[in-house]
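Below, each structure is written out as structure tokens.
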Structure P
Amino acid sequence: MTETGIIGLVIIGMNVAISYKGFTDRVFFDNYKFEVNRILKYKEYRRLITSGFLHVSWMHLILNMVSLYLFSSLMANLGWLSFLIIYVASLIGGDLLALFIHREHGDYSSVGASGAVYGIIFASIALFPDMKILLFGLLPVPSWAYGLLYIGYSMYGIRSGRDNIGHEAHLSGALIGMVIAVILEPEAFAKNYLSILLITVPVIVFIYLIIVNPQALRIGSYYYHTPGTYLDIDDLYNEERANKQTELDRLLDKIGKSGIDSLSKKERQRLDELSR
């Protein structure tokens with residue numbers, strides 16, 4: 001096994017161990033997830049990194065780690081240090097764009113290694129634009145076409161704000177991964193400049209527009225779903241979070257009106273669970 005492969009397995013092991021701790025310890029999860037207020041107001045900058053090692057479920061974790069494992073083998077030629085630089089830079093860069101876009105949404109939170117993983121995926125696309133990627137797991141398309149379709153989907157997701165997926169972290173992580181790969185391997189740009197420019201230029205322009213004119217974004221309600229919309233793993237997590245907050249608010253409102261003695265035994269137990 002290459003050194004890059006070993007580093008990839010170490011990162012996967014860290015993700016599994018830290019995510020498992022988060023699954024079993026809610027306080028630990030809340031202390032290290034990405035949350036706008038905790039970062040901007042309380043300067044807990046560690047969350048820009050630690051949130052990338054937490055996941056909301058085993059399925060969320062497995063999907064990210066399988067993707068990382070499959071694409072990390074393509075990074076062997078760059079070496080383990082370059083692989084690590086791309087991973088960490090994409091992770092932090094993805095969270096920084098999310099922090100900028102949601103800077104006025106204090107309760108916005110997220111977890112997951114997706115920004116870093118997409119950094120590795122798009123670095124691979126920069127190096128191997130003609131390799132095949134299965135679109136929807138069925139249709140093989142050139143990686144450059146997959147990349148172009150994915151950034152279009154991410155831009156739409158950011159613009160519409162109609163789901164709870166961290167599109168901004170994915171988009172920024174992908175851009176950073178591709179750019180760093182080209183810097184580290186300039187020959188890749190000379191060979192694949194057309195596909196690289198097709199992907200990077202729209203992303204750069206889009207991010208520039210976000211920075212100079214944030215009002216151009218129309219981010220809807222964080223918990224908004226149109227009837228019949230498919231809820232993915234991140235959606236389910238955020239919907240559950242919203243429901244718990246609503247339930248907690250109802251109990252606190254009842255206490256405020258009638259006192260804590262007005263709560264039934266079951267309600268007191270539930271209040272204790274929600275408070276933790």
Structure Q
Amino acid sequence: MNQQYSPQGFRMLPTGVKHLLIINILFFAATLILRKSLGFDLEQHLALYFVDSDMFRPWQYITYMFMHGSVEHILFNMFALWMFGYILENFWGTRRFLVFYFICGIGAGLVHTAVTWITSAPVLNAINLYASNPSPDALIQIANDHFRGIINPEWVTEITNAWRQGQYVPGGFGLMTSDALLDLYNKAIIGIPTVGASGAIYGILLAYGLMFPNQYIYLYFFLPIKARWFVIIYAAIELFTGVTGTNDGIAHFAHLGGMLFGLLMILYWRKKDRSGHWSNPI
């Protein structure tokens with residue numbers, strides 16, 4: 001890739017980063033104001049829902065990047081956007097930077113959808129098997145395998161013990177029906193929307209690590225680490241937590257998806273640059 005800075009001159013708050021910051025802050029403020037004053041939840045329309053959900057709309061692959069779940073969430077993402085993004089935008093130019101940002105964000109959403117689709121199949125198969133032959137042991141199995149962190153294990157133990165003894169637990173036996181499990185799956189697994197610019201941010205982080213691998217990043221503002229190792233460590237953490245199924249409410253594979261699409265974009269641009277078609281930042 002052509003390693004020269006944008007002819008606009010080096011700026012600490014270039015146009016693309018500045019407008020992304022403003023738009024994200026405006027969307028966050030609008031979400032809070034509309035929810036509190038009118039009871040209208042922007043998240044229900046602009047967050048990214050699974051494709052099987054009644055709430056899914058195609059435009060959510062773009063709009064979800066401007067939605068954030070908390071003050072801490074948006075502050076962390078916006079700080080990272082500025083910290084790494086202003087250097088890349090100065091290096092690439094605004095148009096190329098924005099193309100990269102949105103490709104990474106959209107790619108992150110697509111990867112998250114694909115992983116959700118793949119991981120949902122075993123859950124649905126398990127629910128169908130349970131429907132054909134319900135039993136206390138089968139309920140324990142499906143709760144442990146597919147609803148860990150969603151269904152209280154003490155509740156499952158109480159219900160299954162009562163089931164074995166032929167006793168009725170008010171409000172408890174509804175959990176044992178396959179329809180109730182399917183409803184819980186739809187609400188607690190695929191019904192939870194995805195929000196945040198993290199997928200695009202992780203793509204930017206990867207680009208920074210590839211293009212400036214020996215630059216030092218200061219963890220917690222005092223621990224220096226080279227950019228290449230910073231990226232490798234973060235990618236490894238995301239892969240580990242994603243594969244182990246840590247139920248922390250974070251879309252880890254979306255982060256990895258942003259990095260994957262970022263890598264593909266950089267490889268594509270490098271090929272184009274070598275061929276002479278993209279000799280200058282756009």
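Here, each number is a calculation from the coordinates, and none is a lab measurement. Note that the structure is predicted; figures quoted are calculated from it, not measured. Cβ atoms are built from the backbone, for glycine too; each structure is taken alone.
Out of P, Q, which one gives 0.00 for FRET efficiency 1/(1 + (r/R0)^6) of positions 129 and 257 (r between Cβ atoms, R0 = 25 Å, to 0.05) as computed from the coordinates? Source structure: P. One of P, Q was used to compute Cα Rg over 2.2 N^0.38 Å, and the result was 1.10. Which label is that? Answer for the origin of the read-out: P. In this comparison of P, Q, the computed figure 28 for relative contact order in percent (Cα under 8 Å, 6 or more apart) is attributed to Q.
When mean count of other Cβ atoms within 10 Å over residues 121-128 is calculated for each of the structures P, Q, the largest result comes from P.
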